[in-house]
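Pasting the structures in now, so scroll down.
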Structure 1
Amino acid sequence: MPSKPAAGIRQARKEMGNMDVADKFSEGVESWETVIFLYNSALKEVGTKLEILNDEFRHIHNYNPIEYIKSRIKTAESIVKKLKRNHYESTIENMVNHVNDIAGIRLVCSFTSDIYRLAEMIGRQNDLTVVSVKDYIKNPKDSGYKSYHMLVTVPIFLTDRVIDTKVEIQIRTIAMDFWASLEHKIYYKFEGDAPEYISRDLRECAGIVSMLDAKMLSLNEAILQAREEQKDS
């Protein structure tokens with residue numbers, strides 16, 4: 001008997017596999033496999049750019065703002081669930097137009113100052129187009145979630161055409177990433193309907209994370225200042 005995840009993926013492909021993709025994405029891209037190929041290619045393009053930026057920063061400033069990079073393609077089952085949750089039919093056209101986080105890259109930094117520095121560097125990339133920005137650090141979600149989200153498009157050069165493909169970039173500190181990972185696991189267990197006391201405790205932990213980030217940033221700035229004073233003495 002097939003496993004539940006495998007069956008879910010096959011059902012998702014069945015629901016979306018025979019639909020035409022939106023014209024503004026590309027003509028002639030009509031299969032699930034082709035769309036996922038494009039998103040995987042976009043992840044490779046953006047991932048390489050970010051690694052180069054990090055290497056350049058380390059070479060010039062002897063400091064790497066990115067602790068680590070994670071990337072993923074949203075599963076077929078998750079895409080279908082998101083479409084249904086937002087009252088869209090499960091078609092490739094809706095998938096491309098209304099699910100912006102199919103291809104996702106997460107940058108994890110040590111300090112909040114690194115987040116905005118990286119966002120600025122990404123925004124200056126000539127062949128990346130920033131479609132939208134959501135700053136959940138200055139404006140956290142009600143749950144306490146904090147992260148900096150950028151939706152970008154990157155041109156994918158095929159043999160017969162160029163296709164601009166969306167990638168969501170999330171930038172957060174190690175502490176924010178720890179909190180977000182824990183929140184995801186908890187809400188997954190409760191299927192998005194966790195008891196109020198758990199939500200309350202998560203919001204309290206989010207406040208602790210914010211204080212920790214602020215303290216670590218302050219400590220790092222004090223260390224840098226002390227080093228400069230030693231050089232001048």
Structure 2
Amino acid sequence: MPSLSQLLTSHGRVLVLDAASTSVQVGLLQAGAPPLWHRTPDEAGTGIFTGTKALLTAADLQLDAIAAFVFCEGPGSMLGTRTVAMALRTWQMLAPRPAYTYQSLAVAARFEWSRRAPRSFTVIADARRETWHCQPVDASGRMTPLQRRPAAELPGGEWVSPESFRAWAQPPRPAGPCSYTLAEIFPALADGDFFRLTAAPNAFQADAPDYKKWSAQVHSSATADTK
């Protein structure tokens with residue numbers, strides 16, 4: 001997987017889209033130029049496009065000047081990440097360009113570790129149904145794959161949770177806050193392998209959808225509820 005530095009070297013100019021949290025964040029990253037960021041509390045269906053337009057206008061560019069896209073696949077707001085994926089698929093139909101994905105808890109963990117290393121901890125986020133997304137980080141900064149665990153099976157040690165992420169339940173014990181401001185986080189990702197090329201932008205799902213088989217049954221007096 002390429003690092004952020006390699007992406008900029010290869011493509012020169014990339015657009016970052018992230019709607020995993022309660023804020024939509026859009027970034028314009030260019031090799032040899034300061035990054036531009038736009039953040040808005042607007043819902044994803046609006047914020048993605050107003051943010052993109054604001055940055056392109058500030059840089060005096062059009063969308064066709066973007067050489068590649070980088071987006072957050074989650075975990076986080078499913079509606080937000082799916083809206084980003086829909087926008088990217090549309091833009092790729094207009095002009096084919098590569099798209100790279102990253103995971104929210106992994107980049108948050110990298111920045112948090114870089115601020116106070118060495119130290120081990122776990123970044124957690126509500127996954128609903130009494131389960132939690134968990135991104136463990138060891139003292140060296142190494143990360144194991146993202147996990148989804150029941151509340152009773154969360155790992156021990158220090159927990160932190162990204163600011164501005166929606167939560168429908170409280171963890172079994174308090175978790176400290178960690179930043180989810182991409183303007184702070186992305187400089188810490190320059191040399192890490194956090195980005196993955198994807199042929200079809202989509203939202204992250206911890207588990208594949210489980211569908212129950214439906215069997216058709218003709219209604220008759222024998223099947224009717226007689227109570």
(request) Assuming 17.1 is mean projected area of the Cα convex hull in nm² as calculated from a single structure, say which of 1, 2 it is. (result) 2
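Name the one structure among 1, 2 that mean count of other Cβ atoms within 10 Å over residues 74-81 of 18.6 was derived from. Mind dumping the intermediate values first?
Details: 1: 18.6; 2: 23.0.
Source structure for this number: 1.
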(message) Between 1, 2, which one scores greatest on mean count of other Cβ atoms within 10 Å over residues 90-97?
(response) 1
(request) Out of 1, 2, choose the structure whose coordinates give helix-only ellipticity at 222 nm (-39500 (n - 2.57) for each DSSP H run of 4 or more, over all residues; to 500) equal to -18000 when calculated. (result) 1
(request) For the read-out relative contact order in percent (Cα under 8 Å, 6 or more apart), a value of 19 was computed from one structure; give its label from 1, 2. (result) 1
(request) Taking 0.10 as the value of FRET efficiency 1/(1 + (r/R0)^6) of positions 58 and 202 (r between Cβ atoms, R0 = 25 Å, to 0.05) derived from one of the structures shown (1, 2), identify that structure. (result) 1
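Each value in this text was obtained by applying a stated rule to the coordinates, not by laboratory testing. All of these numbers come straight from a predicted model, not from anything done at the bench. Cβ atoms are built from the backbone, for glycine too; each structure is taken alone.
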